[in-house]
Every structure is written in structure tokens, then in C-alpha cells.
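Each in C-alpha cells, the structures are laid out below.
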Structure 1
Amino acid sequence: MEITETLKTLRDLPIGGRLLVRTKTDWRTAAISRFYEEKATLIVCSPSGRTYRLHRNLELEIVFDGKIAILKTDTEENWRENFSRYDVRW
């Protein structure tokens, strides 16, 4: 995975900011919906068309692949190879 820069933490992105997150099975898109004192709430899109919430620490690093914000993980997996496919009816 070619990451161009590491600049920010989750705290630095605005509410409504979009990013990619790693779930148990694949990579999915998410949006920041709320900040608490130590955590942020992310709204994650699922392939079935529904959404769910995740809570993540505000100090987690955000890396950028070009202009795409990615929540940093311990794995060296390329997000393009395992990106979730959404319901094609929409």
C-alpha cells in the first residue's frame, strides 16, 4: 500500500468527514457523525444498504492515499483489494 503522508488524527477531521475503515471482513466507507471527549462516532455503510455506528478513539492516526483518508490499521493490506461492494440495485 502506497501511503503518501501521515498528517492527522481522527480529532482533526471535521464532522461529516469521509474516510475508509477496516471492519472484520473488509474495508468500508464511513463518515464522522459526532465527537465526545475521547471518542468519535463513525457511521459505517454496509453492503446490504444499512448503516451502523462504530466508536473510535480520537487519537487514532489518519493516513492519506492521495486524497482518500484512511483510518490507520496494523495490517499492511491494500484497501483496494478488499473494498466492500455495495448493493448494485442503488
Structure 2
Amino acid sequence: MTKREFNKQLNACRNKKKKLVKAKVAALPGAVKADMVRYIVRNRGPVLVELTTAEIKREWLASCGYMHQTTGKASGYTFVHTAEHRIR
């Protein structure tokens, strides 16, 4: 997945206020979610929990260093992330 394809899928999951809608993210096809997670992991970013699928397992994420799960206080989103990230 390229940056342009990733941004296209991400923008399709936003509302008019540019905020992600969890229901739209959860409704994405499994292959698209898996490609998005691989793109995020390749660029070492935090992964939204709604993007994890049966194809992308938590064990694989843990082997890549994604061992922490944090819910942002301001955003309300839950992320799986590495120790180098700080979710607020």
C-alpha cells in the first residue's frame, strides 16, 4: 500500500469534522485493514485496534514490538503501540 492509497482509505473513514468514525473503520474489508496495518507498522506508527483482523494477529504485532495498548483520554481511540509512542 502506498501513502496515497493509505490516505484515501483513511479519509473515507472520516466524518465532516475530519475525525475518524470507528464504525466506518470497522466496516472496511479485511484485506484493506491488513494492508493499512502493514503500512502503519512499516512506518512505526500506533495501530488503531479496530484495524486488527484475523489476518493481522496480536501475536504478530507483539513480535514487531507492539506490546502496549492505550486508550487516548482526549480522543477515546484505543491504540496498540510500541514503547517509543506516547498516547495522550
Structure 3
Amino acid sequence: MKNFTDNPKTLGEFPIGARLLIRTKKDWRVAVVSQFYKEKATLIVCSPNGRTYRLRRLLEMEIIFDGEIPILKSDLEEDWRENFSKYDFRW
């Protein structure tokens, strides 16, 4: 893992605990970097029903920024605000 800079360009430059947006099969969700292992990072992703699951992504994956919000670059050309996951609003 490289040192965290003001504007990290890849997933490998993020510190453990950093939050970012990630595109899943259905929508955009919040994820947290939980660990690094060889050439992959493990992300913990929050699901709308209150559970979490893990994904592994390559350290070289590009990070883009929407203002101050880090986003794991996706092949889809959609605005994350239009399809952001709706979480449990009871709380």
C-alpha cells in the first residue's frame, strides 16, 4: 500500500477505513476499504437491507472524484445520484 495523498488515483493508495462509492450489479453503494492482500483490496459493501458483504478489487483500479466524493471507476456511464441505493430510513 502506498502513502495516502490528497487525491489518490488508485484503490491501492487509499488507507484502510476509507469510504468510497462502488457500482454493484443493480445500483451504487457505499463501501469501506477493509484490508489489502497482495494485489487486491477487500471492500466491505453496505446493502439496503442492513447487511454487509465483501468484494475484492485490484489495487490498480482507478478512483475518480465527484467533488470530495471518491468513486471506484465503473464502465457504465451513469450518474451515481440517479441510481444510489436506498437504505433503511427507519433510523
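Only the coordinates and a few stated rules stand behind these numbers; no lab work does. These numbers come from a predicted model, not from an experiment. Cβ atoms are built from the backbone, for glycine too; each structure is taken alone.
To which of 1, 2, 3 does the computed value 1.6 (distance in nm of label points 7 Å out along Cα→Cβ at positions 48 and 64) belong?
Computing distance in nm of label points 7 Å out along Cα→Cβ at positions 48 and 64 on every structure in 1, 2, 3 gives 1.6 only for 2.
Out of 1, 2, 3, which structure matches 33 when relative contact order in percent (Cα under 8 Å, 6 or more apart) is calculated?
1
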